[in-house]
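What follows draws every value from the coordinates through simple rules; no lab data is involved. Remember, predicted model here, so these are calculated numbers, not experimental data. Cβ atoms are built from the backbone, for glycine too; each structure is taken alone.
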Structure 1
Amino acid sequence: MRYLGKELVSSLIATLVLALILGGVYPALVWAGANLLFPRRSSGSLVVEGGKTLGSDLIGQNFTSPRYFSGRPSAAGNGYDAANSGGSNLGPLSQKLIDGVKERVAEYRKQNGLAEDARVPADAVLASGSGLDPHISIQNAALQVPRVAKARGMREETVRHFVEQHSQGRDLGVLGEPRVHVLLLNLALDQYPGGTP
């Protein structure tokens, strides 16, 4: 019985010490290190202008005005809901997915003044795995240039220049595809003197 009591006390002490280290000390060190080394990233990579938080570099937003580049569709909650991050989980043979893509393709063509048989980039009609992707492909952005330029009363060449300025290459030169950050592009257009009627 004495041996059992000794083992019980040892187990309780070990549990409390590990709980303190792994549940308190370690997370506090990681939090402090992240805030010290990567202050912007550790606080959500927020985009702040004039003291107002406009969004995050990491999470897309739903832009519906013709004056703005549209982001990738989102299946996260009601759209770009970080608390409900995830895809639709619809398989490639799902009729619901097929019908939804057909509707998005038709809407994209209509919105951007494209021919009925024009090819539409996949990222314009399919949500990403997380549903939060803030980027679109360069091809997707290029197809939206005429619409955005017309709505803003700008020359298409000027809007194309903005797209080029806000294009990002592959990560580490090989990962992913070249892309455009939609929020940063739209904010830059809003700041352009000739871009806001």
Structure 2
Amino acid sequence: MDAAARDPAGALRLVREFVNTRDFDNDTDGLATPHDLADWLVANGLATPGLSVGAAGLRRAVELRESLRAALLANNGGTPPGPAVLDALNRIAQRAKLVTRFDATGGASLDPASEGVDGALGRLLAIVHDATATGDWGRLKACRNDSCLWAFYDHSKNHSRHWCSMESCGSQVKARTYRRRRKAQTG
């Protein structure tokens, strides 16, 4: 059984892991170089070995990652993505040349006609598209803790999780809120 089949997030696991290549808590970026991006895309089955990635491809990938993070914050009660985020997502989808493909069983899928980095990024956007169609997209969220912003899949029955972890981020945010309230009352 593959990882996507075991993970309740299913194919959204790839989107979550892509967004989480930037770790704000530890100040690390798994996509710091074109080589890092090529390795990540190949390791996650989105591209074939030997993928050539340049600086422009890396910029588009980082732009997609941060645009998806903005969308995930909106999924967690944040402000809806602004025009710049939507333009970025649409521009990357257009470069991927996403098309509907039909198969012999009557099924249809959204697939990139582009190859290389643009095709790989298009595969991530196709996963997002499929998740919006099934209603699962709203379960993928970014942590509300401003110093974290980790992407997580909300497994809760009523889709009410706000933090990647109540033990760490949830407790930190609640403690900050309590201290602010306390200071306002005494100050």
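Quick look at the numbers
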quantity	calculated
Per distance in nm of label points 7 Å out along Cα→Cβ at positions 62 and 94, the highest-valued of structures 1, 2	2
Value 0.65, calculated as FRET efficiency 1/(1 + (r/R0)^6) of positions 30 and 70 (r between Cβ atoms, R0 = 41 Å, to 0.05), assigned to which of 1, 2	1
For mean count of other Cβ atoms within 10 Å over residues 38-45 computed as 12.1, the structure of 1, 2 it came from	1
Origin of the value 3.1, where distance in nm of label points 7 Å out along Cα→Cβ at positions 86 and 158 was derived from one of 1, 2	2
Value 4.4, calculated as distance in nm of label points 7 Å out along Cα→Cβ at positions 14 and 46, assigned to which of 1, 2	1
Comparison of 1, 2 - label where Rg/Rh (Cα atoms, Kirkwood Rh) is highest	1
With distance in nm of label points 7 Å out along Cα→Cβ at positions 110 and 150 derived as 1.5, matching label from 1, 2	1
Answer label among 1, 2 for the case where P(r) over Cα pairs in 10 Å bins from 0, in percent, for residues 22-125 alone, calculated from the coordinates, equals 15, 40, 34, 11, 1	2
